[in-house]
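The structures considered in this document are given below.
Just so it is clear, none of the values below were taken in a lab; they were calculated from the coordinates. Being a predicted model, the structure only gives us computed values, none of them experimental. Cβ atoms are built from the backbone, for glycine too; each structure is taken alone.
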Structure I
Amino acid sequence: MVVVNWNRRDLLRACLASLAGQREARFEVIVVDNGSTDGSPAMVRGEFGGLPLRLIENRENRGFCGANNQGIAASRAPYIALLNNDAEADSRWLAELLDVLRRHPRAGMAASKILVHDDPRRIDKAGHLIWRDGQNRGRGHGQLDLGQFDREESVLWPDGCAAIYRRAMIDEVGPFDEDFFAYADDADLGLRGRIAGWDCVYNPRAVVRHHRAATLGRQSAGRLRLIERNRVWLVAKLFPWRLLLLNPFYYTARLAHGLWSAARGRGEAGQHASKWTLARTLLLADLEALAGLPRMLRKRREMKRFRRLSGAEVADLIERHRIPLAELNGQAS
């Protein structure tokens, strides 16, 4: 079990308290602190000595990817669970995720039912969906939880906020790509697993409650830059060539629909205080993404060693889990 933290002492306390209450599961917690200055490490050492817990203290912020990779490398367990420091798990959350992987030998990962912490009647994410240009959103985000996501089923990939991975899958496809730093990192790892032939199973009984965007804030320019940059890198690295070459068309279609939604006050663009700041952030992110394309294309070639799905099969997988534009642009990410 890996928990990454950066200057969120009080949220981390609640997260670890929820792990202390886990039932019917044997586990070790590895907390990776990314150079916090708010006393988080001292709180962990002083208040959670009763947990089977190891604390890794970084001098700088290594991001979600680098810190999780540290935790994965430090563990020897056959299953690696991740829980965000801004999430709190129900008492059987881990037991339910472990049960899924034990019952489904070709499942390399399992997804949780993630509810909005401040309004647990609403879904935050129940697995993921994706648009044809690589932009992804949580399945069911913002919907009232009326039982529509209470079926155990295959989903595209789990949200890294609350997920479990089979070590055998990570050993095969590699851990998180640290170039991503944060955001779309779970999409990259999840799609690599799917391309290698692993499945992802969603368990609605594995429930957590999540404080959304607690790290950088929903309207943070840094957050939006990472989301857009990493979207481009995800496509360049993993999408079949047909979708990659059509990406500018799908991107334009999404932006056009987003502008239409923003004019009606919907979606993330509609909620952003400064449309000029948003446009400038997206432009800078795309320029940064273009500079990194040669590196992503090299990584694309390296995937031949574990690829089991053809380009047509990957395109079909994306299409089967495609989010409609009206749903995508009606949400805030």
Structure II
Amino acid sequence: MIRQYGIMPSLPPARAITPIAFVNAIVTAYQGVNKNPSRVLELAQITPAQLADPATRISAAQFERVSAAAMRELDDEALGWFGRRLPWGSYGMLARASISAPNLKVALQRWCRHHALLANDITLQLQIKADTASIGITEQRDLGALREFCLVSVMRNIHGLACWLIDSRIPLTGARFAFEAPAHQAVYQVLFSAPAQFQCAQTAIEFDSSYLVLPLRRNEAALQLMLQHALPLTVLQYRRDRLLLQRVRQTLLSHAQQTHSADDLAALLHISSRTLHRQLKDEGITLQTLKNEVRQSRASELLLRTSQPIKQVAVAVGFQNEKSFIRAFGCWTQQSPAQFRQAAPSTGEAQP
């Protein structure tokens, strides 16, 4: 094989996390059209021994190479998932139909609707319930041996596109899959950066619905560039989260007594404390600064608009004792809470 195609340059060292099961799914697609996958496997430096070992993991660069070559060779961007091929450029056409949308919600609705025009094997739905948005897949036929690869890929694609459209990370709060947990289920936490559940009624990803109102930040020129290198498009490259500060503030307000530590707050946001600190640093602010802003604003509101005892106000804004609250409030305002309340003009709105 090496003599036939020449020796490929070595791929750079990279973390190997992609399950070999996804490569075997591509091999299955080749078998379905009676073609030989040897060339694309060699391009990605994937050996027969690796294919035969279910524990094998390959790097993102290897998977990008084998996927891109297979899509070209099979002229099928879906890699055999559906009953008919999706010729090269099909997903680019979907992206063009979405990029003129005024916000992410409309863009995703268009993507879901137009995807059904390309392939009726699955249908996609964007649903919104209160503060949670979800994108679900309904299977219209048995997807067979390529089922896992198809459902995971479609979800990764639409999530990656959504992040790209608004130029922001969109942290997932959940990922559900309508199949049994595979042997490589631990990889799902890396692929989706969210708690994964299996054997669910429907495959779906969930995220904060606030992202849906954000305007798109991409144009046709940016789309042209992206489509040249669309396969590496993953949410992992997005450090910026355009709603992060809002999400942190809301969580500090609604879970005042459950966010004393960075670890507790990060858990409620479904990210690590290290990621939380790093992303806040990228935004030019520290967690303590945000805590102080939220606590001072809420404490001032309670002191002015209610007659709650100082001790209750302290607990309500996240302090574990009254003494700590009085000390912090003095640093913020150079007044004690009692002095602040007494100095404020009466509005007649105080409530118990």
Structure III
Amino acid sequence: MPLPPAPGPVRATPAAFIRAIVQAHGRYGRDPAPLLARAQIDPEALGDDDTRFTAGQLEIVAGGAMRALDDEALGWFSRPLPWGSYGLLARASLSAPDLGIAMRRWFRHHFLLTDDIRLDLAVEGEGAEMRLSECRPVGIHGPDMREFCMVSVLRNAHGFACWLADSRIPLSRAGLPFPEPAHGAIYPLLLGCPVDFDAPVAGFAFDARYLALKIRRDEADMQRMLADAVPLIVHRYRHDRLLVQRVRGLVMAQPAAFGDAAALAEALGLSVRSLHRQLAREGASLQALKDEARLAVALRLLERSHRPVKQVAAVLGFSSEKSFARAFRGWTGHTPAEHRRDSQGRGSSQGRG
């Protein structure tokens, strides 16, 4: 029996986005036909709002247009942003100690490039939102251009934030300040979250805890990224470092309560399958994270408290002292009692010194 054909690339890019890039060519008196041909896009298909394109096709057309027109804003703003403008923003954010400071720096410097729009980062409780406000109408060239501008600028900021922290930052909700377009149903697939049209302001909402992630990139990474930065805008990042941190934090805080996958998944609002799958995408395993967290708690209790080993085992969620000792030996090569004795001996010798 023949195997079914492998699924092709997801087509989630509306024709309106490609039309906006074609309009940008018109503003500059350039012919978009070579770029459309390279991306295998039939110009006649652009008039059909039901037509969808792949992220790869958008990447070819948008990246080629930015270079050909020497405008990284693709005609959105009252003045062009020459090739390399967004690279300056990226480098200015690279030295920030955490993602929150990096993004605020990126948004502040963006206003120096163009005052047509203003970007802000709002944090309320556990939620954060990157917002785009119009200082001048960016829709003077038509609704396609305004929509593409707002979505692309926010996707650019979001993609760069994911890259800086080397982490997927799932969006919880998006707001767009225009009526739902004919292709509006594609947006949840495009952004991976519910979308509100006719919103007061354009914005992407996400978990504020991502803002505390450390910057994980250096200048060498920056040079490689800037050589081909468009994929950050059109492709969603896969790895989620906050999930790893949340799993580790839950187990360290309450090892006995979160000793099994079902309890962890429920606390994180995921299915057990999704929990394992998302951790695997990050290159982590649930068992390894649990062992790492429980070992850290065990070491702290053995070295800094006088609790009996049996109590330490109970705190960690082990059914018996014997099972805890077996696991601890597998982690360290020593029994809990041996480790406590050795650590106390080291402390005594240091005290005498």
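Things to note:
- Comparing mean count of other Cβ atoms within 10 Å over residues 127-134 across structures I, II, III, the highest figure comes from I.
- For 5.4 (distance in nm of label points 7 Å out along Cα→Cβ at positions 95 and 263, calculated) the corresponding structure among I, II, III: I
- With distance in nm of label points 7 Å out along Cα→Cβ at positions 23 and 207 derived as 3.0, matching label from I, II, III: II
- Answer label among I, II, III for the case where mean count of other Cβ atoms within 10 Å over residues 55-62, calculated from the coordinates, equals 20.6: III
- Ranked by distance in nm of label points 7 Å out along Cα→Cβ at positions 151 and 279, structures I, II, III are led by I, which has the greatest value.
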